[in-house]
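Take a look at these structures.
None of the figures in this text is laboratory data; all of them are computed from the coordinates on show. Since the structure is predicted, the reported quantities are computational estimates derived from the model, not experimental observations. Cβ atoms are built from the backbone, for glycine too; each structure is taken alone.
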Structure P
């Protein structure tokens, strides 16, 4: 049996799709509301860029922590009480240097280490960013306001099913000697993605 398809019909809005899924779940005896409330609280209270900023500040002030972080990111962020979902089997922390600049992307969708650096920004999810950052990384970074010298090598890292990345930005010279709290306050999500320097 075939069904006629109206090519002019607009797809349902996100809100309509969510309502339909919730209704279907309720019809089958499931209660999505508590899960949604818990997930929303995680988004707003727990999965924030402040987590990653704390990690960066600790790495800048504690060389032993930094060495562990670069060797095994997931285990080391756990030392600060930060967790990652089970399917995020690895957290690879990429250190920026005066000659190497790292940037992350997810060419398939928009995956990030969201419990550490927060949810991805809208531009990170955009197909144009995801495609162009791999092929034209220096140009894309320049368009986003980061004009790197030609002598700096740009390395692009693409998230996989079980591996998430986070950039460890270079500590600004002016911030030497600051407390961890003061350092964390200057670390941005963009810097941990690699599209900005501090």
Structure Q
């Protein structure tokens, strides 16, 4: 039996993805700590299957302004990852490195955009390296494509892919502790279904 949609994932599958997310988040926290030159911790990430409307609402509603970074995945598995950074997360990055917070996500400077793209690149690589290491796979990621817009518009990009994997997508909720303050980032994973079959097969998990 092969996985045809996200709805078919059971608790064992979600637990496996949660553990991958935990390792990836730990890698991301270590990389961010090195970039920001400050202690960075990560809480255990939450992994859930959400439909498009609930994902939009969870991110503050369709008109909430955020930063989206889209990363394409290829190699032994394929699909896309979409990172959503709220203003507080993005501003904390620039404040730590540049000494100033972002005044307007829709009007970031080239330097601010470059930093946020690099953060997205670091986090994407952290998750992909966790998957590749655990499953013994070769996985490539594209350079992140950054956009600042309303959440509804940002999620319209992978929305076309949503229809191919059913009514739900994998939603990962990360919580980082930087300078003793909590900031959140979110990742939406839209894998090709054959990729989930391949991943779970490599990990010895029945589908």
Structure R
């Protein structure tokens, strides 16, 4: 004999979680999209649009943290983690563009895992920005992109990264290598 009241409580719990999970996925996707658009704007020197998009992403993360504070498992969903990595990348690239030092992201909860994942993606953005700068004959900025990327790799190399982070680190090293080539080529022409 089944306890219908208990099964109804279980059903309600499961359906409630599924609904909350869908909300996390939707809001995370929106935050990730804003972060990507922030990077895109910053790559094109549209600083106002970049900051606006970062603000929109941050607001979504703060809302998610507030709504699901009592259910932290929802913030371990893959979509949330991916959006958080993209946000970290956008913030760190923003800080480079505005000549700020890399620091802890204070406004939202970012664990070490998400921070390192986002940091590993920054050299790729620096490479793209360096190409744009070199094309505009801003060789000083091209060199700054290289130096910042080299500094990032120098810090990451001491972390003994494995698995997912190792793959991201290898991609960061490839971006640094491409930046080295750009700097070398402009040194021949300058």
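Have a look at P, Q, R and say which one yields 67, 37, 25 for Cα extents along the principal axes in Å, as calculated. Don't skip to the answer; put the middle values down first.
Details: P: 67, 37, 25; Q: 53, 33, 27; R: 84, 37, 23.
It was calculated from structure P.
Of structures P, Q, R, which gives 17.8 when mean count of other Cβ atoms within 10 Å over residues 117-124 is computed from the coordinates?
Values: P: 17.8; Q: 20.9; R: 23.8.
So the calculation was done on P.
Here relative contact order in percent (Cα under 8 Å, 6 or more apart) was calculated and came to 35; which of the structures P, Q, R was it taken from? Display every interim value, and only then the final one.
On the way: P: 25; Q: 35; R: 18.
It must be structure Q, since only it matches.
Can you say which of P, Q, R returns -28000 when helix-only ellipticity at 222 nm (-39500 (n - 2.57) for each DSSP H run of 4 or more, over all residues; to 500) is computed? Before the final figure, lay out the partial values.
Working: P: -11500; Q: -14000; R: -28000.
Going through each structure in turn, the value belongs to R.
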